[in-house]
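Novice: As structure tokens, here come the structures.
None of the figures in this text is laboratory data; all of them are computed from the coordinates on show. The model shown is predicted, which means the values in this text are computed figures rather than measured ones. Cβ atoms are built from the backbone, for glycine too; each structure is taken alone.
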Structure I
């Protein structure tokens, strides 16, 4: 039997097994009741975006550029830290502090070579924008050790209702060791005071050798993170291997299982684990088989999109669409395709004006405008 055929057979059998354990929710086709407006074009890989109080945007481009977008004009921000733009690494997410109007802090994650080892790992910094330049740059957290592997950096940023900054770091390709070990960085969700200090109530504070910034562990490569607008809980999604992308609600000290449990298989068709559940490990709120390669996520609120209100939007890199994940509380009850063939959708956010904005590779920043 040819290896490729065997891999497909194994994946099909495993996928069917996984699908039997979840409500098989069919992806509904797109209903085109909106148009698009391009706000910033010709951005190779727009990775993250956020808004300033005047309604203008800051957009990260993976190679190491931050654009200030205002009135459909892009201006490059200077004094951006050097990034290691290799593989999945580069300039990643960006977010403004909830009290930005008072303190001016901007938070950025990127693949950094800071440290003694060769290679890079994910770093969270904060800085202030003075004119068109980043100033007062401070390291908030730097994951270690560096590695020359070019994948699974994470990384998204969100602030919770208590003012803590939360962010993700992928397992950096070392899934036998990093995700399940709280003494090692990687495969984690982190929670810090906005200046980088460790919160006293973090779950592993005082545990010998533990990375005390860790809030939850057992993650693979989370590239979506957002705060629920009602409960205030932090939600994430993460890339599975071949199959098994997940949506999770982050809980203090919880273990999300990777790679001990998974609904996916390895890319060569081999089984990573024959377990999908285990005591003491969290089940995902939802998982995709096959993988959609999720990136970016946002809850929809307000009345601009009445049929989307209260639901979740997730970008798909591999299938190049935006997915509306319909919710009843913390249960997924439906899925609908939006923006069919829009391109590799790297990020999606709801802006302060209530409109949805998409960051699409090779295109730029696109606004969704409802018809009528």
Structure II
């Protein structure tokens, strides 16, 4: 007796593991494992969501026109070249599903977002993992990995979980070095936290084979609603739109995202607070003997001297009700990714780790 056979690549997928949310027996839990905005969503988005709740019996728009128009106004882009998805994850899925399949290759870097190989296997293509250099994307390594079978290159910038960012000139060099038949996807989920970076917008504006993606889950605080967007050449967006389900985003999600993107002052305040507390956290971690690179995101990757030390540091944080993210699956067995919180939350992290160090010495 035969059984249904899955499509090629499906059984190669390792299930995605989200950040931990609970600690047994702890009430005052501080979750710093998923890079969420400690300020929550903008009040304007909450108001828009509440208003939209009275219209939940209506179908949402199929073209996302009001949200795309708002994105166009705020970011200075052509709304007709914007595509919206269920988080930027779905936009990434559109590009792999539309432009790659069995026999093709999709490149991602050593410490890139763990969804990349999953999305690659979903479309039946082969993931190609290239090394990074000192936790930084290596443009030459990517270019060396390109073959006649390469269809897509995924670049996370700033990186997750590293927080590092490669200069815009290196991204231009990467784009220049790729065949025009290969799509360069610049995944800019943390761009709003990265001062001086346009997240690949200018390249997506001028190159037919560059797609830039953004999310509302991070600085806009809408992770629970799942909204993201992509920007690229009109021909590429047209292809991707053909496989987008017409009602992929709900009416409340569209309303909240539109209000959020228009609240530029809120976005800028959140970025300022993050920069202040990120510098504070980075300095404290280094003083406590935990190595970390300069982060351009809303988290810091602390690197312990050993796995045992990382285990002990995480245990000390957990004992104080603080949840962080171990990133073993990203290639950092001694790594602890800590979301940057507000002033009080950052102080709580520093205090817990300081007590841990003092007790270890005593």
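Novice: Once Kirkwood radius over Cα pairs in Å is calculated for every structure in I, II, which label goes with the largest value?
Specialist: II
Novice: If you work out relative contact order in percent (Cα under 8 Å, 6 or more apart) for I, II, which one comes out largest?
Specialist: Details: I: 16; II: 24.
By relative contact order in percent (Cα under 8 Å, 6 or more apart), the leading structure of I, II is II.
Novice: helix-only ellipticity at 222 nm (-39500 (n - 2.57) for each DSSP H run of 4 or more, over all residues; to 500) was computed and gave -12000; which structure, I, II, did it come from?
Specialist: Label of the originating structure: II.
Novice: Compare FRET efficiency 1/(1 + (r/R0)^6) of positions 122 and 354 (r between Cβ atoms, R0 = 41 Å, to 0.05) across structures I, II and report the one with the greatest value.
Specialist: Across I, II, FRET efficiency 1/(1 + (r/R0)^6) of positions 122 and 354 (r between Cβ atoms, R0 = 41 Å, to 0.05) peaks for I.
Novice: Compute distance in nm of label points 7 Å out along Cα→Cβ at positions 218 and 274 for each of I, II and report the one that scores greatest.
Specialist: When distance in nm of label points 7 Å out along Cα→Cβ at positions 218 and 274 is calculated for I, II, structure I comes out on top.
Novice: Comparing I, II, where is FRET efficiency 1/(1 + (r/R0)^6) of positions 74 and 258 (r between Cβ atoms, R0 = 41 Å, to 0.05) highest?
Specialist: On the way: I: 0.65; II: 1.00.
Top value of FRET efficiency 1/(1 + (r/R0)^6) of positions 74 and 258 (r between Cβ atoms, R0 = 41 Å, to 0.05) goes to structure II.
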